[in-house]
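Got some structures for you, see below.
All of the numbers you see were taken from the coordinates with simple rules; none came from a lab. Here the structure is a predicted model, which is why all the values come from computation and not from measurement. Cβ atoms are built from the backbone, for glycine too; each structure is taken alone.
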Structure 1
Amino acid sequence: MIAFITGATAGIGKASAEIFAKNGYDLVITGRRKERLQILAEELITAYKINVHTLCFDVRSAGEVKTNIASLPAQFKNIDVLINNAGLSSGLSTLQEGNTQDWDVMIDTNVKGLLYITRQIAEGMIPRKKGHIINMGSIAGKEVYPNGNVYCATKFAVDALTKAMRIEMLPHNIKVSSVNPGMVETEFSIVRFHGDEDRAKKVYEGIQPLVAEDIAETIYWIASRPPHVNINEVVIMPTAQANTTTMIRK
C-alpha cells in the first residue's frame, strides 16, 4: 500500500506520514523544504523499514506538480491513498483591508494546489478502480468567522470540491473523504501571522487545542475502514471549542 501525502514537512502532514509508516504503508511525501523531507524520510525508513520517496515542489505550480508526479519510480506510481494536506492561512483582516498577496497564496495553495494534485493522482487511480482521496478541510469550511473571509472561502471550496469528487469518483470505486478540524496547534498560526510567534501563541492561550497527532489518527482511521465503508467527512474539535467563535479559555 502506498500513501501520497502533501505538506509532509511539519504538522498534520508529518504526523500522518508517521502513522501510515507505522502501519506498513510505503510513502510519497512532498513539501517545499527539501532538508526536512529528507530527514523525515530517513527517520521513517529506519524506524519502520518501509520505502519512502520524496518530492520537493510547490503545489501552487501546475507544471511542477505534473512533472514531479510523472517522475515517480514505477514502484511508487500506484497510489492507494492521497492525503491532500498542503494548505495554509495567510493574514487575518477584514476584506476591505486585506492583502491581495495573502489572498493569492491561500487560493493558489488551498484550492488550486489541491486540484492540481488530485488531477494527476486520480488519473492513475481510475484505471485501477481503486483509491482513496482524503482532503484536509476545516471548521472554517463550515462556518465563516470574523476576518477569516478568504481563508474560509478556500475551505468552503475544499468542502464543495470534496462533494464533487465523491460524485465523480463514485463510478470508479474511489473513496473520497474530508477531515475538518477546529483549533489545532501546529505552524498554522505562525504562518498566518507571517512568523510572529508571540501573536501565534496567544491563539492557544488558556485552551487545550488539538494536536497534529489527533488529526493524523483520524485520517488513518478513515483510510483503514473496510472496502465497503466510506467516511464522507469528520468534523473534529477540541473539547473546549464549540464552533469557530465559541470556546472556553481557562
Structure 2
Amino acid sequence: MYKVRRAVILAAGEGKRLRPVTLTTPKPLIRVRGERMIDTILRALHENGIAEIYVVVGYRKEEFRHLPEEYPGVTLIENPWYAACNNISSLYVARDHLEDAMILDGDQIIRNSRVLSPEFDRSGYNAVWTGGPTREWLLTVEDGVVTGCSREGGSGGWQLYSISRWSREDARRLRTHLEEEFISRENRQIYWDDVALFCHRSEYRLGVRRMDRDDVVEIDELEELVRLDGSYAAFLKGAEGNEE
C-alpha cells in the first residue's frame, strides 16, 4: 500500500473553450455558485491530510498570487511554456515533486472529497465505468491493469478523469520519460498523460480507482458552465453573438 504525500495541480492553461469568461479569469479560479473550482480541490486535499501542494501557473499567473496565503502548504510553480506547448510542459516544470504524488487538473470541481484519499495500491487514474458511448478518453483494463486507452472514446470502458496517483518508483520513471519526450525529443504538443498511456505504455502497470460520476464535475465548454451556474448565461449570449 502506498500513500500520497504531496499534490501537483496543473493550472497554467488558457481555458480557451470557456471564453469570454476566461479572458479575465483563469479557468481554475472561475466561481461556480460562488466557489472557485480550485477551492474545491484544495479543500478536499487538506481534508485528506495532503498539505504539500504545488500549483503550476502560467496564464494570468498573477491571479493566483494569494493562494499560498489562503492555503498553508501551497507553492506556485511558473510554467514559461504554457502558451506555446501542451500540458506536458506543466508537468515537466513540476517534475521534482512527483514521487508519492497526486496529479490533478485545476479546472474541475470535487464534490466528494473521498475521491482524493491518499492511500493507493497501484499507480493510476480515477475512473468511472462507462457502458454507453462517450467521446472522453476510455481505458481498457484486464486483471486490474490498464492495457489500452482510446483518445476517441467508445463504450464499455473506464472513463479517465484528471486525478492520478504515482508511487515513488513510477514517478521516477515518469520523470525520466517526461525529460526524454519534452527535452530530448522536443515532443511538446502532447498531453502529459500521453507519456505513460501511449509513448511508454509497456513500462507501466497502471490501474484504475473506481468512483461515481457525480463525485467530480469537469467543465469543458461554456454551455456546461451555464448549466451549472446560470449567472454566466450572458457570456453565452455574447459568445453566440460574436459568432454571428
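See the values below:
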item: Relative contact order in percent (Cα under 8 Å, 6 or more apart) - structure with the largest value, from 1, 2; result: 2
item: For -12500 (helix-only ellipticity at 222 nm (-39500 (n - 2.57) for each DSSP H run of 4 or more, over all residues; to 500), calculated) the corresponding structure among 1, 2; result: 1
item: Distance in nm of label points 7 Å out along Cα→Cβ at positions 118 and 142 derived as 3.6 - corresponding label from 1, 2; result: 2
item: Test item: mean count of other Cβ atoms within 10 Å over residues 14-21 calculated as 16.4, pick one of 1, 2; result: 2
